[in-house]
Structure I
Amino acid sequence: MKTTAAKTDKLIELLLTFAKIGFFTFGGGYAMLAIIENICVERKKWITPDEMARLTVVAESTPGPIAINCATFIGYRIAGLGGSVFATLGIVLPSFVIIFSVSRFLDNFLEIGIVASAFKGIRLAIGVLIFEAAVKMMRKIRRDAVSVAILVTSFLVMLAVDLFAWSFSSVSLMLVAAFVSLLFFFIRNRKRGGSCSE
């Protein structure tokens with residue numbers, strides 16, 4: 001009886017926590033990452049900073065929005081399949097309700113002067129949130145020559161893509177970076193194995 005009540009409480013907590021994240025965060029998944037980390041890692045201690053860093057990479061690499069993937073994983077980690085469902089519902093429902101309400105009841109919503117001005121301010125705040133999430137992740141990753149080289153090269157390539165309007169997919173860049181990283185991983189392991197056998 002107590003176990004069932006505790007599990008129900010945990011499911012409700014997951015739903016409300018991720019509903020709050022979904023309701024008060026504008027700008028999509030990347031803007032939500034800083035909030036997810038603040039609540040799930042620093043306040044509630046549901047996952048560790050290292051797990052959050054790995055989760056971000058996996059959530060970005062798998063199909064679907066990054067924030068939803070993060071919520072699903074954390075929910076599963078805390079309360080199994082039910083937890084993943086409740087956490088996912090929590091993060092999705094606020095956006096769905098807001099967008100549905102806006103599209104249903106307000107025509108030309110963004111043409112309203114007050115709303116347009118508010119969204120200009122929100123856009124700046126979103127940039128800050130995304131930057132904060134990136135800085136936190138950069139501090140926590142292990143730095144070696146290969147990682148730094150991949151980071152700098154990726155940044156320069158994406159900057160060139162934006163500046164010169166090249167048609168180059170960010171997915172392709174991720175695949176190339178993953179291939180290079182794996183290649184160096186296998187080379188490093190082979191060298192270590194060779195030195196051990198000697």
Structure II
Amino acid sequence: MDIVNEEHISKLTKSHPVFAFIKEKYGIPPNWIRSQGFISLAKIILEQQVSLASANAHFIKLNDYLDEFTPENIVKLTDDEMRVCQISRQKATYLKALSTAIINGEIGLEVLDTLDEASVRKQLTAIKGIGTWTADIYLMFCLHAKDIFPIGDIAVINTVKELCTVHTKEDIVQLAEQWKPYRTLATYFLWHYYISKRNRKYLV
């Protein structure tokens with residue numbers, strides 16, 4: 001079942017006025033879905049701490065530079081080649097760490113959907129450069145986990161602070177507990193509000 005579906009939207013908006021407000025103002029959020037695998041996870045790494053537009057531009061440059069976007073081709077790139085593609089030294093390190101882990105069989109992205117959430121997190125965060133936020137986004141977008149709240153996402157935090165009477169991360173986490181078991185859908189609504197209010201484009 002998709003994250004964004006009528007049954008869950010109805011339950012969330014009836015129980016929590018903030019989501020009814022967002023729905024009335026901007027409509028239903030997109031169903032942000034990406035395919036599982038290396039390319040999607042690499043994109044999420046590039047999206048760390050930058051705008052989606054910037055990350056997408058950098059991915060396009062890197063993708064166009066390569067014959068094929070594979071772990072084997074990523075590890076062959078020099079620092080200068082990464083720089084030409086506007087990939088920072090830090091993110092180049094992260095992409096190569098992920099690529100090396102895949103090549104060495106330390107992680108199998110194609111089987112993560114058979115594991116429980118804790119096991120997925122353990123495997124992903126064992127790789128240099130993949131922290132809680134990156135694991136959250138992969139779980140939501142690629143594995144369609146329905147009850148994830150990415151507390152490390154600045155857009156989500158700022159939107160909750162704007163729309164709800166909470167100010168600290170601890171209070172926000174506690175508030176989000178009330179949105180179980182639809183915290184991923186709740187997050188999609190919050191992103192939808194954030195993006196729509198600023199007239200930004202949706203990028204997946």
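Nothing in this text is a laboratory measurement; each read-out follows from the coordinates by a stated rule. Worth saying up front: this structure is predicted, and the values here are computed from it rather than measured. Cβ atoms are built from the backbone, for glycine too; each structure is taken alone.
Quick rundown of the values:
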{"quantity": "Comparison of I, II by relative contact order in percent (Cα under 8 Å, 6 or more apart) - largest value held by", "calculated": "II"}
{"quantity": "Top of I, II by distance in nm of label points 7 Å out along Cα→Cβ at positions 47 and 79, largest first", "calculated": "II"}
{"quantity": "Per distance in nm of label points 7 Å out along Cα→Cβ at positions 87 and 127, the highest-valued of structures I, II", "calculated": "I"}
{"quantity": "Test item: helix-only ellipticity at 222 nm (-39500 (n - 2.57) for each DSSP H run of 4 or more, over all residues; to 500) calculated as -18000, pick one of I, II", "calculated": "II"}
{"quantity": "Structure (I, II) behind the derived value 0.30 of FRET efficiency 1/(1 + (r/R0)^6) of positions 63 and 167 (r between Cβ atoms, R0 = 35 Å, to 0.05)", "calculated": "II"}
{"quantity": "Structure responsible for 18.0, with Kirkwood radius over Cα pairs in Å calculated and labels I, II on offer", "calculated": "II"}
{"quantity": "With mean count of other Cβ atoms within 10 Å over residues 39-46 derived as 15.2, matching label from I, II", "calculated": "I"}
